[in-house]
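What follows is a set of structures to go through.
Just so it is clear, none of the values below were taken in a lab; they were calculated from the coordinates. No experiment lies behind these values; they were computed from the predicted model shown. Cβ atoms are built from the backbone, for glycine too; each structure is taken alone.
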Structure I
Amino acid sequence: MLGADATFRDGQREAIEAVARDGERTLVVQRTGWGKSLVYWIATRVRRDEGRGPTLIISPLLALMRNQIAMAARLGIRAATINSGNQAEWDDVQAGLAANAIDVLLISPERLANQRFTRDVLPSIQGSIGLFVVDEAHCISDWGHDFRPDYRRIGRILGLLDQRVPVLATTATANDRVVADVVEQLGEGVRVFRGPLGRDSLMLDSIVLADQAERLAWLAEVLPRLPGSGIVYCLTVADTQRVATFLTAQGIVASAYNADLSTGEREVLEDALIANEIKALVATVALGMGFDKPDLGFVVHYQRPASAIAYYQQVGRAGRAVESAHGVLLSGREDDDIAEYFMRTAFPPTVHMHEILGALEGADTMSGQAIERAVNLPRGQITQALKLLELDGAVARHNGRYLRTPNPWHQDEARIERVLAARRLELEQMQAYTRHDGCYMEFLTDLLDDPAAAPCGRCSNDIGRGLPREVDPERVRAAISFLRRDLRTIKPRKQWTADAVLGLSGRITPPNEVGCALCVYGDAGWGRDVQRGKYVDGRFGRDLVVASARAIRDRWRPQPEPTWVTGLPSTAQRGIVDAFARSLASELGLPYVGCLSVLHGAPPQKEMQNSVQQLRNAHSKLAIESGAVPQGPVLLVDDIVDSGWTMTVAGELLRLRGSGQVHPFALAMANGRDA
């Protein structure tokens with residue numbers, strides 16, 4: 001199975017025997033690259049050869065599942081998955097399970113909430129499961145750095161399993177508190193195998209740079225010197241796209257990898273990285289836990305992760321089967337803001353949970369969109385709240401609709417505060433890591449309560465030298481120029497949100513044209529100028545007017561060309577957009593017509609939190625002033641675009657009054673992702 005010369009690492013054989021021979025409930029906590037997956041592959045092979053049923057593996061990421069299936073195939077194990085990206089294959093997988101032709105089924109924890117899976121698949125295999133595996137088991141624990149609420153469903157599955165079915169949980173990132181929590185959830189008699197977590201091959205380094213431009217310049221200068229292929233981790237989808245584009249422009253073969261890509265696109269990129277066909281895959285954590293490329297030469301973080309433990313998990317992708325690999329943490333000024341945002345959105349506030357429950361109590365059942373109409377909360381937060389309420393038994397779901405159960409519900413405020421306090425501590429620890437003057441590996445393994453934590457003798461602090469701290473000013477200027485030329489796309493809304501506004505439904509015919517934003521708000525290109533103009537100066541300066549005109553004329557070039565310009569009035573800062581739009585029209589040599597008005601006292605659009613509320617508010621507050629609307633294509637100008645609904649409604653009003661095509665233009669994109 002593994003070759004005649006293969007030998008077990010310390011603890012592997014014992015863990016396999018505990019599961020496959022003794023049938024014990026087992027937790028394996030071992031360093032990244034130790035071979036935790038080999039434990040469940042060999043245990044599966046042993047138990048299948050004894051005539052046992054298939055192994056069910058709970059695995060957190062699609063990229064990890066694909067990696068695991070490929071590894072299983074190399075070991076002669078027939079593995080399959082049921083996930084959101086392969087629905088066309090579900091029937092074949094079910095047939096394979098029924099015919100006992102599948103050795104391993106991999107699913108995500110979210111699949112345990114899927115009605116079709118729990119109705120059609122789980123009951124058919126529940127009595128025959130030969131081994132139950134929880135990969136990346138720290139996700140079970142809300143103390144864990146990557147807690148996933150759907151992992152709580154695993155406890156219910158464990159309760160339904162025959163006690164003779166062995167259970168294996170694996171992770172590299174569990175400190176004492178997480179280990180205790182996971183052991184408690186796995187049940188009585190759990191055997192724990194815990195080994196040293198230090199990684200001898202990794203050369204860690206931490207470099208603080210001023211801003212995005214300096215980090216881009218550093219990547220362009222240093223990546224070509226690093227061995228082999230590797231991963232550059234970013235915190236946002238927009239940054240993966242931006243970094244990959246810049247590196248490509250600098251002659252480095254790089255591609256962006258994130259959750260916005262299709263399953264097929266991701267698989268192509270994973271294969272290209274594994275085959276060393278690209279220098280760097282610029283990825284979010286969608287390419288993360290458990291992804292296995294043994295010869296990965298480097299992992300560089302473009303921004304600081306939320307916790308040191310998460311960083312250990314991610315940097316541990318590198319150097320598994322090579323003598324040395326680089327793990328570099330770059331950090332800059334926006335890192336704290338991003339970390340604070342993720343911390344704020346970790347749990348829906350209690351008042352929002354009660355708003356959702358109140359809406360449900362006033363109806364028999366409600367769709368997700370109906371809930372969005374009833375409460376002004378972001379769709380993501382509504383989805384998260386419904387998931388937690390369903391797990392707590394306060395809400396039930398049937399045929400895609402939600403209903404309030406008779407069960408009382410109370411938020412465990414003390415628990416949430418404990419977890420948030422832990423998250424704040426993790427942020428402080430990550431900040432401390434960037435300033436640390438001792439061994440980086442010892443710092444990380446000590447946080448994981450590794451009794452063997454010790455100086456590694458390989459990191460930049462231990463050896464007294466590291467990768468460059470300074471960047472070439474020419475490259476920084478090139479990065480700033482890139483950021484200032486990195487126009488963002490405003491994608492037109494093509495469908496009215498159902499039931500948001502009476503009389504608006506179906507397709508938007510015709511929609512706005514594809515629009516353009518000059519920058520991302522607050523970034524190191526023009527973003528800070530927009531931020532300062534909006535909230536400090538109270539006006540947008542001449543530089544932004546000239547830069548916008550050049551972007552429109554020389555790079556965007558909307559067709560058919562606009563023949564006039566109008567601006568979107570602001571509810572909060574009257575006149576600021578109008579003044580900018582007039583100056584821009586003058587710079588472009590086009591007439592300006594201020595024909596849009598906003599209802600006095602209307603709430604700012606930025607206070608609207610979901611698509612239903614955004615469309616409803618934009619429709620209620622915008623109007624065309626009396627007077628003729630010029631014919632011909634129009635440049636519709638705003639300062640910051642987020643959901644795009646204000647521009648969508650304005651475009652519809654302009655077309656209804658006789659304008660030509662509507663070309664949206666904004667100074668900045670609110671969140672960096674194409675709107």
Structure II
Amino acid sequence: MSRGDRATSHGPKAWLAGLCLCLAMVGPQAHGAEPSPIPAGTAEPQSMSLPTEAYARVRDVTHLTLSPNGERIAGLLHMDDDTYLVSRDVKDSKLKPVVKADNKLFSISWARWVGNERLVLGVRFPSRRGYTPVVETRMLSVPWNGGEPINLVRSSPFDANRMPAQLQDHVVDWMPKDGRHILVQMAADGGILPAVFKVDVLTAQRQMVHGPRKGVHTWMTDASHRVRVGVRIDEDYRELIACDPDGKNWRTLWRWKLFAKDGVRPMGFGRDPNVLYIEADHEGRDAVFTVDLSRPDLPRTLRLSHPQRDVGGSLMRSAATGEVIGIRAETDDAQRAEIWDPQLRLLARAIDKALPDRYNRLLAFSADENRYMVYSSGNGIPGEYYLGDRASGDLFLLAEQHPQLPADRMARKRAVLIKSRDGLDLRSYLTLPRSGAALPAGRPVAPLPLVLLPHGGPHYSDDIDFDTWTEFLAARGYAVLQVNFRGSTGYGHEFVAAGLQRWGLEMQDDLTDAVQWSIDQKIADPKRVCIVGGSYGGYAALMGAIKTPDLYRCVVSFAGVTDLIDLWNHEADFVGGEEIMNGMIGNAWRDRERLRATSPALQAARIKAPVLLVHGTADRSVPYEQGEDMAMALRKAGKPHQFITVEEGDHHLSRNSHSLTFFKALESFLAEHIGTTVPGSRSVAAAAGATAAP
């Protein structure tokens with residue numbers, strides 16, 4: 001989620017200054033070390049505590065990208081509530097502003113080079129289709145050093161009575177050797193089903209290269225830029241279809257039911273036009289295979305798997321040859337790369353040596369594969385971008401995403417395994433304040449106020465990587481517990497399936513069991529537990545107060561789902577939405593009573609704890625009306641609550657002012673209801689001298 005502020009001296013201008021100066025070389029010992037421990041029996045002085053604004057600030061820079069010749073860099077710079085696309089020469093000190101977005105009329109989602117002179121960027125803005133609130137996307141092209149952007153999908157004068165395609169930023173193929181054209185999929189002729197167009201990024205001229213096909217909503221090309229694969233939606237089934245390299249003999253390769261174990265996700269082709277990489281089940285976990293499409297039996301060759309975790313991600317390709325050289329795969333607690341090319345594997349090891357105790361991701365290479373870009377972050381280590389040069393062996397710091405949050409001041413997460421009441425393993429993460437008042441086993445010397453922080457999705461998972469919500473809460477003296485409850489991704493099909501249609505039921509029990517574990521372990525003070533979450537996590541926070549009303553002393557829901565039937569009706573307006581909702585939560589008619597019983601807005605009378613609701617009016621994921629309905633239900637039931645409306649706020653607290661509003665409200669609300677043990681305060685100082693808990 002987002003952070004926000006401009007009050008500290010290490011704001012976005014620090015990135016500007018850093019780029020305007022010589023890039024600093026990173027030595028093997030420069031970064032990644034654990035913070036120096038505070039001596040036992042002492043507490044970090046309160047004067048060292050960072051201000052709320054430092055944690056609330058959105059990342060200073062995102063989406064850095066390297067030009068094919070390796071001579072230029074572009075990226076998104078976030079200042080105040082605005083976002084700038086900026087660029088610069090690697091050897092020049094001057095940043096060039098290219099496009100500014102106020103994040104009201106539109107926002108910039110991403111940017112990428114097409115050739116060395118042109119940048120293509122995706123933009124998004126809230127809109128309506130009929131009575132349905134939606135997000136629209138467009139794609140712009142602009143000279144790398146500034147100039148007038150052009151819309152790459154211009155409406156024809158003959159299309160005056162047709163709605164333009166809602167989503168126009170889905171690039172199927174970047175055609176890196178071309179340098180002028182890209183392949184884009186979007187709905188054609190005012191319809192819904194996408195065709196594939198070849199688009200000239202200089203003139204915006206486009207030519208259809210592959211027409212729409214019944215039920216197909218996603219297309220994929222091979223290494224020769226031919227449309228070869230499509231994913232078809234057929235009610236609650238999915239099909240993967242493919243054709244021969246000559247474009248003939250379209251056939252169904254696999255068909256599976258939505259959320260079924262035998263589902264297949266295409267990842268891309270190798271240089272061989274008959275070799276397709278897929279993500280599919282292997283012994284209960286997702287793994288990466290290659291498939292020979294030239295053979296009718298479609299034999300699979302296992303390329304990458306992990307015994308405990310799902311493996312997915314994206315293909316890594318050689319910038320020089322286009323061949324697949326590895327997988328950016330999730331195999332443990334963060335994104336890692338499995339690299340097959342021996343020289344690049346040596347490079348990755350050298351990077352890990354230069355930046356130890358981190359997760360280092362190779363993002364891009366120049367066309368000659370000499371220069372490369374790295375994104376680096378870790379447990380308690382905010383994200384940073386680096387530029388490397390293989391010829392010189394240098395690795396230079398480009399930008400810090402959170403320069404105001406030094407790693408030696410951040411808390412560290414600890415992986416813990418919690419058993420659910422029915423025997424499931426719940427991989428979770430515990431973060432304690434950096435007060436020094438803890439035992440070697442990772443428990444505080446006295447129970448702390450606890451914030452349970454369920455993730456959104458719910459088909460998502462928390463990991464051990466850096467996040468500002470956790471750091472902020474730990475800095476304010478709270479123990480923080482993040483739980484990968486059933487339904488979370490990454491732990492195999494059965495674990496995901498165990499959460500289907502179990503919102504507010506066993507999924508909620510997992511969170512209850514995790515809190516009880518923290519109490520039993522003398523980590524949490526049972527009288528000072530609060531549950532805080534966003535999106536699905538906001539739903540889980542409210543349902544926790546309903547299902548176990550005596551467990552929590554307060555509840556915070558940001559952009560939370562509150563009425564499952566209304567959610568079903570909202571999602572049913574989108575392609576495939578009804579079938580997805582039927583699988584995730586159940587059918588709005590057949591399962592109506594269960595959905596009502598597990599909808600917080602319909603069960604508000606059961607809540608005892610004070611509730612803080614925060615919701616943005618421009619939220620297109622969970623409509624603002626869901627927050628309004630919950631506030632009205634609490635008011636009618638006479639329950640203590642606060643409802644903060646974030647005007648023009650989205651689902652992600654993307655603007656600094658919105659993020660700061662939320663963080664300040666969260667800080668005050670928690671302090672009021674479960675107290676605070678900010679390092680240096682009386683409660684932590686007392687705990688530091690207390691007798692160790694057994």
Structure III
Amino acid sequence: MRKIEIFAVLLLYIISFTTTAQEEFKSNLSVEELKEAPVKLMPYPKEVSWGEKPIDFKQVEINNFNFLHPSVKSELEQLLFKAGVKTSKNNKNKIKFKKIDSLTREAYTLEITSDEIKIGASSDAGFFYALKTLEQIVDGKKGFYAVKIWDEPAFELRGYMIDTGRNFQPIETLKNHLDILANYKLNTFHWHLTDYPAWRIESKKYPELNAAENHRPTRDPGLFYTYNEIREVINYANELQIQVIPEIDMPGHSDSFTTATGHRMESEEGMKILEDVLYEFFEEIPKEMAPIIHLGSDEVDVPDPEGFMNRMLHIIESNNRSAVIWDPGLPANDRVIRQTWLPEHEIEKMDQSGLRGIDSQNSYINNSEPMLQIPRLLFKPIGQDSNHKIIGGIIALWPDVNLDEPFDAVRHNPLYPSLLTYAWTTWTADITETSSKFITRVPPKNSKAHDYFSAFEDFLMYHKNTYFKGQPFQYVKQADTEWKLIGPFKNKETLEEIHDSYAINDSILQWKNATGNTVYIRDRFKQGGFYPKAKPGETYFAHTYIYADEAKNLPVWIGFETPFRSNRAYTGIPEVGEWDVSGGTIWVNGREIPAPKWENPGWKPERTSGWGSKGDQEVAWKDEELYWTREPARISLKEGWNEVLIRVPGSSDYQNWMFTFAPLEQEGIRFSTSKN
């Protein structure tokens with residue numbers, strides 16, 4: 001009788017949670033439409049009507065395209081070349097361009113019939129995005145799908161920021177990032193050019209700003225961008241319909257400035273130098289190339305914040321440019337765009353309702369767990385709960401910790417999957433209502449949110465496999481990964497037998513269902529997880545079954561605490577023979593899976609909470625510290641059902657309390673919390 005009662009309570013809990021998730025989720029696009037789409041367009045258009053079969057164009061005649069910008073013509077030429085389509089006059093198959101002034105600037109129409117490809121837009125941007133959609137539709141084997149599309153973005157600003165002040169990035173890397181932005185209709189590159197370690201903008205009047213001896217010795221000292229290189233990047237971006245927002249961070253984040261000049265930025269002498277710097281920058285980089293300038297202004301206290309900001313903003317605005325600042329940051333006039341990086345309830349400021357705003361909160365790529373970054377970005381509506389007039393969002397990559405190699409910024413962070421997901425979110429704004437739980441978890445199975453997530457995941461995996469082969473794309477499918485969780489236990493080493501419930505003192509512990517390759521017990525910032533009130537010293541367990549169609553040696557990413565790459569404060573590298581500093585353990589079919597062979601066993605940072613020490617921040621991340629950069633574990637599965645049990649203890653209140661179990665090869669396996 002006791003087991004029946006417990007099962008009934010558990011069933012009611014699951015039904016209640018699923019119903020709540022369904023009630024909280026709404027989207028414009030239906031799951032059925034996404035699953036039935038013959039081409040997985042990313043981001044998905046507003047209105048699409050697919051034909052029954054693809055059309056094979058071998059030759060086409062291009063009509064009425066002389067008015068197009070050379071960059072758009074070049075895009076068309078590249079597309080046709082890749083598709084193996086030749087151009088000829090008097091051909092029955094036509095590509096027709098039509099200017100439609102009633103469309104918004106980035107909107108477009110695209111129609112493919114048996115003998116025509118018709119593209120309409122009001123600007124070069126619209127024509128460019130139409131071609132980007134056409135490029136995804138093209139399939140080398142199937143040709144062009146018959147389709148009719150009307151599309152436009154939900155937000156005017158859809159961007160990406162990278163910090164090159166802390167760690168320099170080569171020009172070719174930046175161009176590669178710009179190519180990806182353009183492919184997925186992101187239209188803004190926020191270029192963070194200065195920070196504590198170095199000043200990366202050429203200075204003709206103050207060359208000491210670029211001198212290696214005035215940069216942090218561990219952070220690419222002496223490397224900076226010449227004005228020619230800055231113009232090169234901006235011109236390259238503009239050809240791709242991308243605007244560049246240069247950031248000159250002031251008056252905080254400016255150690256190298258102070259070292260080079262001998263003056264703090266907020267001093268009278270420092271402000272005079274900044275004025276010279278801005279005037280020189282504006283002379284070298286005209287308004288047409290950079291109509292918006294970012295002044296930073298966050299994480300700093302100065303004696304006269306209003307006076308400093310008014311002086312700097314006057315220079316920018318008198319040059320007929322707009323300004324952006326971080327929010328929270330120093331005070332500024334109502335014309336300045338606020339870029340929010342903290343939840344607005346944490347910003348103790350005057351009412352800012354109606355001011356233009358950019359949403360960058362809860363999206364930092366370096367402050368993420370790769371598997372849970374995707375639902376976090378997908379299910380957080382841009383500008384949610386903001387009192388600003390939101391013009392869009394910018395996703396940010398801050399490689400705060402020293403890098404051994406520039407490309408480690410990409411290897412250590414889920415950049416590519418994040419950009420694709422953010423492109424979807426900022427272009428479509430498709431999800432209109434959702435649960436805040438999905439900031440830290442994958443939606444539960446049998447819910448509308450889960451069905452949508454699963455459909456989106458198919459799009460993401462298609463683009464990974466089609467366009468990012470051989471690239472660090474730190475994501476594998478997880479919508480069908482099922483777990484049962486239970487806890488808390490005190491100092492329990494394992495579960496000798498799996499029961500429906502466990503009596504602990506005067507309470508009964510029952511299983512919770514969870515979904516995903518990564519599961520938070522409780523995240524570092526206490527935004528959620530399955531046990532948000534979990535305390536250090538407690539232990540939780542995760543359990544599931546994997547059915548294998550044949551015996552196999554399965555490569556799996558296994559991890560416990562995922563450190564955020566902005567900050568060296570975490571529990572550290574385990575001792576020899578251990579998976580996890582806190583005591584995490586994993587068993588498959590009753591056999592304990594051996595831990596990796598650590599190169600630096602027992603290494604611990606000076607601080608395990610708060611912000612990493614200055615010394616530790618200069619210690620580059622090692623491959624062994626991140627489950628996606630070290631060699632995957634190998635798990636032996638027998639044919640049929642295999643049992644997986646994971647012990648997940650907590651030892652620190654600042655710990656990212658979690659586990660990851662992500663099979664890299666998923667064909668022929670399936671997860672289930674019961675053997676059925």
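As an exercise: distance in nm of label points 7 Å out along Cα→Cβ at positions 283 and 611, calculated from one structure in I, II, III, equals 3.6. Which structure is it? Walk me through the numbers on the way to the answer.
Values: I: 2.9; II: 4.6; III: 3.6.
This figure was derived from III.
Assuming -11500 is helix-only ellipticity at 222 nm (-39500 (n - 2.57) for each DSSP H run of 4 or more, over all residues; to 500) as calculated from a single structure, say which of I, II, III it is. Please list the in-between numbers first.
On the way: I: -11500; II: -5500; III: -8000.
Of the options listed, only I reproduces it.
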